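Dropping the structures in below, format is structure tokens.
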Structure 1
């Protein structure tokens with residue numbers, strides 16, 4: 001997949017993660033894309049390394065969304081304003 005495709009998938013995964021996680025997430029498009037791409041990479045390579053699924057399976061997209069939600073929660077904890 002090319003660079004533009006990676007950004008597009010990252011945007012979709014990031015938007016789904018923001019939709020699924022409750023609460024206020026005031027961040028821009030770039031951070032949403034970066035969290036989506038990060039979640040995709042972590043879930044894809046982590047799931048394949050653990051043998052949960054193989055490349056090209058639909059479970060990889062679900063794993064990418066779950067990975068992005070986890071990154072979104074961590075990002076919220078790190079940037080939490082007191």
Structure 2
């Protein structure tokens with residue numbers, strides 16, 4: 001059985017949020033990893049096998065809400081790591 005096919009849908013969204021808005025070269029690798037862990041722990045996991053499955057069954061409003069959750073969680077995590 002291939003358990004590596006199962007993953008948390010939010011991981012990719014959190015990693016993208018950090019890369020796009022927070023990883024401007026001044027953060028250490030440990031800080032980036034801490035931000036990701038704290039942010040992911042603030043969001044309820046959504047385990048999937050394929051990203052396409054999640055996108056196919058999700059309405060636009062749900063997607064926006066998920067992105068808002070990710071933005072809030074990453075902002076919170078960033079502030080926590082910086083303090």
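Rule-based calculations on the coordinates, nothing more; no lab input. This structure is a prediction, so every number in the text was calculated from the model and none was measured. Cβ atoms are built from the backbone, for glycine too; each structure is taken alone.
Of structures 1, 2, the largest value of mean count of other Cβ atoms within 10 Å over residues 35-42 belongs to 1. Comparing relative contact order in percent (Cα under 8 Å, 6 or more apart) across structures 1, 2, the highest figure comes from 2.
A value of -22000 was derived for helix-only ellipticity at 222 nm (-39500 (n - 2.57) for each DSSP H run of 4 or more, over all residues; to 500); which structure in 1, 2 was it taken from? Among 1, 2, the structure yielding -22000 for helix-only ellipticity at 222 nm (-39500 (n - 2.57) for each DSSP H run of 4 or more, over all residues; to 500) is 2.
Comparing distance in nm of label points 7 Å out along Cα→Cβ at positions 27 and 59 across 1, 2, which structure shows the greatest value? Kindly include the intermediate steps, with their values, before the conclusion.
Details: 1: 2.7; 2: 3.3.
Largest one: structure 2.
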